[in-house]
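Undergrad: Got some structures for you, see below.
The numbers here are math on the coordinates, done by the rules we state, and not lab data. Note that the structure is predicted; figures quoted are calculated from it, not measured. Cβ atoms are built from the backbone, for glycine too; each structure is taken alone.
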Structure 1
Amino acid sequence: MAKIIDGKAISTQIKDELKEIVEKKKALGKQATLAVIQVGNDPASTVYVGNKKKACAYIGINSESYELPEETTQEELLALIDKLNADDKITGILCQLPVPKHIDEDTIIRRISPEKDVDGFHPMSVGALCIGEEGFVSCTPAGIMKLLEYSGIEVEGKECVVVGRSNIVGKPMALLLLRANGTVTVCHSRTCNLKDVCKRADILVVAVGKPKMIDDEYIKDGAVVIDVGIHRMDNGKLCGDVDYDKVVDKCSAITPVPGGVGPMTIAMLMYNCVNAIK
């Protein structure tokens, strides 16, 4: 029977560790403040922003919320980011994605100061990861590495396959596994013989964005399966990119959906916020 990797429990453990660090930094007069920007009222974004504010309150750092109307112009949003970049009391800036279609996402990401880029999306943050330097790491891949670490799963020397090549998950995930001395293959929509490639994996990370796409035919016996996807089915239940029921008896460890990778993303955002304290 597979070990179920409990992201909720591990994320709580990390947040409790961060809480202690924050208290020590406060005693030294050092305080973190996260500025959270949301443009429009997308329901999913509102839930995510609310969860981030709760996490800030839990570990003891300040959060400032900027809820802007849907019709906010790109120039107005950039002006707010410039103001927050220049504010010494703001240690981290997060602009909740997606933004409305009339705003260019890449321009917004690039405008946030790399020193305050707690999402880890800025090209300078990604570049630092590529060459092994210190910097903020995208929260979902960083959270997956913590899941593996806290679950006692060794990456070094393992065959690792990442399904998905997005800038936010797939690419940084591959770099982090490579940094941990895994042998890494990145798959995508043009990959030939995807099932055969996935079946080589000792550690399979799936971030493809298609509900239940990966079933038992993609899984090697005893593999570790990390499911990044989250989708709401017609019956209202959540599922991932992996067909959990078909895969669970074949692998050695697996993340559930919900309760696997999701909680770790916010925990690692908090980790980045604490590291942003000067």
Structure 2
Amino acid sequence: MRIRLGCRLSFEMPVPTPLILLLNVHYSRASDLERPDLLITNPGVPIEAYRDAFGNWCNRLLAPAGKMTVTTDGVLRDAGLSDPVDPTAQQHPVESLPSDVLTYLLPSRYCESDVLSEFAWTQFQNTPQGHPRVQAICDFVHNHIRFDYEQSRPTRTAVEALNEGVGVCRDFTHLAIALCRCLNIPARYCTGYVSDIGKPPPYSDMDFAAWMEVYLGGKWWVFDPRNNDTRFGRVLIAQGRDAANVPLIHSFGQHELQEFEVWISQIEDTPPA
């Protein structure tokens, strides 16, 4: 299937302000792009593109004082399959993990696995290891946290999400990641598009979403504690240890976000001429 995706964000800057933007489809899906989701700014400014330490595409620019709009709009070919699932995927002993995976076992800014260790072992020690344990964590987080945009807070951590029982998709994801790490399961934070393809209406307003990938059986697997269901048309933008590594917008100064629109939807194939 063919998917159109993109975003439009407008800012008001009191003074010229450096920005780093992570808004483009992840390099692992670059070959699937029929029309690249190039970053366009209005007014036009020079843009420096680079890859960060996690391999994510980043765009660096100096936004002028006043209003600036940034837009992406691409078309991506997708196999139309749901997130892969393997209930038999097994957990690795820590000593058998690849070295580059170990960083996703450590506590991080928003995922205080060191603080939550006792809770995690008490809650999940009797669940089967591997995929069933991760799914049990997702079920717990999905049922424990009440989704509420009005209660969003950019500094909420996994511990605070557990204690407050409310949040948005990043809070679901941070708590699930922290609990996985407590149980020696590598988990990393992902951000991108999650479509409503295959879901019945009504549809809520589209937004960027957060989920996690967990390392089991020698592979990374998608788990989505916020939705906790089967999804089609999931498109990765960036991944890291937690949201601190993959902010969609990193501003080195004050800015006011005046417009925020995200879209992802299936489009019909172009008929032959």
Structure 3
Amino acid sequence: MSIGIVVDSASDLPDEVVRAAGIEIVPLKVRIDDQEYIDGVTLTRDEFWTKSAASSSLPQTSAPSPGEFEQRFRSLIDQGTTQIICVTLSSELSATYHNAILGAQRCQDARIAVLDSRTVSIAEGVIALEIAKRAAAGVEFDHLVSMANRFPNRSRTFGTLDTLENLKKGGRIGSAQALLGSLLSFKPVIEVANGVVQAESRQRTRVRSTNYLIDKVASFKPVTHVAVIHAMAPDAEEFARELKERCDLDDLLMATVGSIIGTHAGPRVLGVTFWTEDPLDDFNDEGRAR
């Protein structure tokens, strides 16, 4: 691939998908009690849920430093890559985007575009995957960056939580504050919009909340780039099957929540992301490398 693709570990991309797409991951960090771990490197997803369940306090997450982004960019440059696109989780929720910008500024011998995905988790990952796909198909750098800047506007993300305690303690709750006080009676539905977590709906049961998510996605038909993300959610597979049937999908991406998003979303979170149509999508032959 002539264009290097970099994304942070909050994207929750499955390892096999990352390898197949040739994407580079810059990990965030998570601290549980007095021990700091490197997301996905010194702490697996399963280990995170085991350790966080045993801890009396909420884990703490931190963004990669500018130097860590520079190091990953330098690694690609040393391999002969002089054009790089880096995708990060929402700048409204983390310093990751700003640190990636600083890291890129230190690499004057390469063209590096840093994209604020304005979203989180697998929604961010799907954006990176689409960029990697088009880069592999030969789309030239400038044209690809122009297209990629429109991708966040196409992406929609919804989820249902078993608890808002993690979001509340972590300070990432945004306008979802309106849902507090109803946790015993309702299952909250959230949306990631404009880069932040917002209250979307309150459903009385888990089944109603997952049905609501399916109805929500179906209301946007036709949809593409559909992915389901969950953390130990026993109803995830059934949800995915019903979603495929209702939305006429041949396939979708399934992923599990890692330590960064899991810290704030909590166990048994179930989410879905998808893209709406873009009439300006001019992929076809324009901008393809010749």
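Undergrad: I have 52, 43, 39 for Cα extents along the principal axes in Å, calculated from one of the structures 1, 2, 3. Which structure is it? Each step should come with its number before you reach the end.
TA: Values: 1: 52, 43, 39; 2: 57, 51, 39; 3: 57, 47, 30.
Attributed to the structure labelled 1.
Undergrad: Looking at structures 1, 2, 3, which one was FRET efficiency 1/(1 + (r/R0)^6) of positions 101 and 221 (r between Cβ atoms, R0 = 41 Å, to 0.05) calculated from, given that it came out as 0.65?
TA: Details: 1: 0.35; 2: 1.00; 3: 0.65.
Derived from the structure labelled 3.
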